[in-house]
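Every number here is computed from the coordinates shown, using simple stated rules; none is lab data. Quick caveat, the model's predicted, so the values are computed rather than measured. Cβ atoms are built from the backbone, for glycine too; each structure is taken alone.
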Structure P
Amino acid sequence: MSDGMDFAARIAEDKAIRTNLDRIGKKILIMSGKGGVGKTTVTINLANALVDSGKRVGILDTDLHGPNVAKMLGCEDGILFSENEGKTFYPVEARPNLLVMSLAFAIKDPDSPIVWRGPMKTGAIRQFLAQAEWGTLDYLLIDSPPGTGDEQLTVVQTIRELTGTIIVTTPQEVALLDARRSVAFSRTMGVAILGLIENMSGLFCPHCKEEIPVFGTGGGERLASELGVPFLGRIPLEVPLMEAEDSGRSHLENAPESRSALALKMIALKIDQGTAVSSIIKE
């Protein structure tokens with residue numbers, strides 16, 4: 001890893017990072033102040049929606065302690081091919097035009113914990129950015145762990161031309177409290193906030209068709225309005241969405257007319273158009 005490297009090596013790594021990033025269009029950091037709000041679920045489904053619309057997309061998994069992107073995309077058995085004596089790595093192709101770079105591909109035992117301090121995590125993320133051969137991408141979506149720690153700080157400080165952040169929350173108050181910190185982090189670091197997404201926004205019963213506000217509903221939209229950030233949309237809880245991510249299949253292909261799939265497609269469209277939407281698809 002790049003931790004502890006000398007000045008000349010750091011300069012060379014910075015140059016490699018710049019070269020790689022110059023071939024990537026929009027670079028978006030997806031954050032959540034709290035764990036368990038479905039941030040990775042949102043990331044992979046937005047990536048799939050963008051690919052379905054004709055974009056070439058990469059996902060960089062910086063959740064080093066719990067890299068779940070590969071599992072949820074069904075490519076956890078992928079192999080990182082390398083060349084130039086291990087100095088260049090080729091991300092795994094989860095599907096045509098969707099590339100993934102994750103520490104999960106380098107871990108032989110998925111039950112082994114990653115016991116790293118901050119400098120090691122910073123070095124790993126910089127190495128991903130410097131040595132991954134993405135080619136030309138329309139989007140690089142950067143999935144991050146909960147909070148505002150080393151991983152997020154490394155991404156923001158390394159990718160100076162970061163397009164912005166997307167913040168994922170649930171409607172419940174404890175998640176909204178932590179989402180505020182993600183908004184404050186983005187503003188403190190001078191990064192544009194592309195919008196806030198309210199995930200798990202009500203459970204729609206497939207039998208009675210009624211909405212059950214398991215975690216509440218509308219809290220994310222109210223918070224976005226209060227803080228003056230764009231509200232990108234609400235994604236409801238649905239069984240097919242959970243089943244798709246556990247099986248590594250595309251939810252947008254398996255249940256394209258479901259409420260959650262339609263909401264995700266609309267959010268992806270608005271992100272691509274650079275605008276925000278404040279309502280979920282209705283029947």
Structure Q
Amino acid sequence: MTLKLKPKGSSIALNILLFLLTVISTTAAGALQQGVSLAALLKDWTLITRGIPFSFTLLAILIAHEMSHYFVSRYHGVRVTLPFFIPAPSVIGTFGAFIRIKSPMEDRRALLDIGLSGPLGGAVVAIPVLYIGLKMSTIQIMPKPTGVELGSSILLDQMVRFTLGKLPDYYQVVLHPVAFAGWIGILVTSLNLIPIGQLDGGHIAYAILGEKSKRLAIGCFIALIILGLVGWPGWFIWAGLLYVMGWQHPPPLNPAIPLDTKRKWLGVLALILFVVTFTPTPFSGF
């Protein structure tokens with residue numbers, strides 16, 4: 001994810017501190033997922049190592065996403081910060097990461113390249129990680145599912161078929177921590193590709209459609225509200241956050257410079273990636 005904010009002085013020490021805290025929080029979250037109680041974890045911190053497979057896998061995906069943004073931004077001469085990771089007391093131990101853009105983007109070509117680089121870089125890591133994790137996952141009979149169930153996408157459905165075969169009715173995949181991290185990486189990819197505002201998808205949409213991208217953003221906002229009504233209520237939160245952030249995308253310095261054919265095809269790739277990774281109901285069974 002990229003955020004365009006007013007330039008401010010920043011120290012790399014803050015980036016390092018936040019990253020180390022996120023390593024701790026995601027590793028602790030991974031340990032809790034493996035059945036280690038919070039009381040046991042506080043009593044014996046060596047138990048936190050059980051969360052390493054989940055934590056390091058998830059961080060590898062997030063790093064690939066953000067550093068792809070970083071290097072492509074530098075290639076286009078855009079001043080950006082190193083990633084800011086956000087530790088959080090949540091199920092996965094983080095609210096993700098972002099980089100701050102400290103100078104304007106030159107044209108639509110830079111906008112598309114920078115917008116697509118993060119989701120593409122993250123997916124390049126998340127997809128093989130998900131494959132490896134599925135190979136280590138187990139299949140169990142669950143005639144009456146209990147607890148929280150994870151939703152699926154076109155990509156996940158096909159990868160499950162490829163790695164585990166067609167599952168009989170009433171069978172479910174219990175994800176290995178590495179597969180769970182890969183699932184989160186796929187979800188993060190799709191969320192960032194929503195074509196609204198300052199999300200990566202918003203950058204891509206403006207690069208292709210210009211001012212017309214606002215209509216697409218409004219349509220997607222309405223779609224999120226509908227999905228919240230018929231499926232996962234969490235879409236209401238996303239819609240609210242995106243409304244606050246705004247769906248109007250600022251133009252680059254030279255918006256009249258058109259995209260070349262190669263980048264138009266990259267736009268098609270972004271659309272395909274969004275469609276195959278999108279999970280209409282990420283969580284259910286609360």
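If Rg/Rh (Cα atoms, Kirkwood Rh), for residues 192-247 alone computes to 0.98, which of P, Q did it come from? The read-out comes from structure Q.
Work out the source of 1.7 here, i.e. which of P, Q gives that when distance in nm of label points 7 Å out along Cα→Cβ at positions 200 and 264 is computed. Comparing all candidates, it corresponds to P. Tell me which of P, Q gives 3.3 when you compute distance in nm of label points 7 Å out along Cα→Cβ at positions 104 and 160. Answer for the origin of the read-out: P.
P, Q: which one has distance in nm of label points 7 Å out along Cα→Cβ at positions 80 and 256, as calculated, at 3.5? Value 3.5 for distance in nm of label points 7 Å out along Cα→Cβ at positions 80 and 256 corresponds to P out of P, Q.
Among candidates P, Q, the computation of helix-only ellipticity at 222 nm (-39500 (n - 2.57) for each DSSP H run of 4 or more, over all residues; to 500) that gave -12000 used structure P.
Name the one structure among P, Q that mean projected area of the Cα convex hull in nm² of 14.5 was derived from. Traced to structure P.
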